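What follows is a set of structures for review.
Every number here is computed from the coordinates shown, using simple stated rules; none is lab data. No experiment lies behind these values; they were computed from the predicted model shown. Cβ atoms are built from the backbone, for glycine too; each structure is taken alone.
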Structure P
């Protein structure tokens, strides 16, 4: 197993600098300061399972919204493969919908299956302590891998479009919010797509779940798209024929909790026909950026211009 998969490079630093300059007008329009955006660019040579990388605010912790669903899904699939989580049709349906359409209800079913913690009512004493321990099953598993990018990252909470109530508020108060840095998110996406800490069976399923359409007609046909208003909206039109796109978006609107609202993120991996690849992570915070359906496509278009073959 490879602990180091990302290698800083001057070439990628140059591309990132060019990208940050090119997206400045779009960021200004969305009210984003340099501190409100995190970006990772990672370039994979043909056939490589390591990448050259550069990052802006790569080690800054963001509220990650639905991007953490990758972690819940990968560990659930690992448990199924190991025989410690019983597979069943409803679990499979929820795994598909939590990544495919970013369903929170489906995600929370998967979380319940992994943790054994169900319901919403308040807990006390040993019951609360047991539930808090169970809630950390995924973050403990990911932390055990020792990825250097995982510092300041954790996945400990269910998905929510609102404030948290009952035991879920207790969990938030005791454990804090989910948290990912852009580099931590990049590492999580990498591990979901390349066989390393997870098996071929797990990564094959994650590649299937994160696969997105690239043709304009197919993107438009998606009832709930994680492409059109995200990086893929700008990347897809620039891709050469035969390219594949994998992604996981995250967004959070008003929740009543300043530390967990107004976010728009995307993790996108492009597999090019020559066997090379590009991984891009963009995290943003702020109401105007969260509401914008044009910001991340504009960034995706500039990523394509800077990083993809002309």
Structure Q
């Protein structure tokens, strides 16, 4: 799991609570996700050890008892034959509500019992609940702040070849990263935030497909949730072909909804998209061929492509 920040630490007696922003990439770390983790840590045998971990992410809402306790085992219900209980539990987003709020409330009420369940009765008995409750407002403020401020988002270029298709447009671009990777990028764009004649209307990238030669991946909502998924190149040998297959099979609507833009998805004109796809495919393959001629990699230009991120 990639930590976008080293995290903030809050101490209460023998315990500390560490809050971190985390970015997970699909097919690298697990599923594509972002958010914060809240860990209860303490010294165990001379080593700082995570006693409890709470995942407060966009999708992953869960907590773990004793993630570093290899001897943890608790008997389960008799009706299940006494099989050991799991140490990993999902929060119910319907019943539990916001995962950060639920975690803070749970720590304030149940921390000693949770530490016992995690296999640390001595630490549970030493918990100073008054000191804990004193720091929890700071922990919550930090977690909510990191969730909003440290989110990894990206603002790509719109592309050098633009194709209008009703309420969306497609941009094609040959991209090269400073590390050398790159290839053809396909951007799906739309105007949001106002009518097109208004000065405050904003073109936003809804989806991005980076058909790179080394690390091909795609983004749901690059400027929103920015959930990034890497293709399994053993199975997907031609990422650009995969992208066009999704377009041909009319998956764009569902993909744009997942990216966080249901209003744009509802107004898609499938016939307009189908009409422009042949020209997009032809131009995209031509750009790939140009990159292959220049660099030996499809769609990869000679020079690094400046990016709008951070401007």
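Consider the structures P, Q: one of them gives 0.9 for distance in nm of label points 7 Å out along Cα→Cβ at positions 173 and 301 as calculated from the coordinates. Say which.
Q
Taking -12500 as the value of helix-only ellipticity at 222 nm (-39500 (n - 2.57) for each DSSP H run of 4 or more, over all residues; to 500) derived from one of the structures shown (P, Q), identify that structure.
Source structure for this number: P.
Using the calculated result 0.90 for FRET efficiency 1/(1 + (r/R0)^6) of positions 109 and 125 (r between Cβ atoms, R0 = 25 Å, to 0.05), pick out the matching structure from P, Q.
Working through the options, I get structure Q.
Could you tell me which structure in P, Q was used to calculate Cα Rg over 2.2 N^0.38 Å as 0.95?
P
If you rank structures P, Q by relative contact order in percent (Cα under 8 Å, 6 or more apart), which sits at the top with the largest value?
For this comparison of relative contact order in percent (Cα under 8 Å, 6 or more apart), the top structure is P.
Determine which structure produced the value 2.1 for distance in nm of label points 7 Å out along Cα→Cβ at positions 189 and 237, calculated from the coordinates; the candidates are P, Q.
The value was obtained from structure P.
P, Q: which one has mean count of other Cβ atoms within 10 Å over residues 13-20, as calculated, at 20.0?
Only structure Q yields this read-out.
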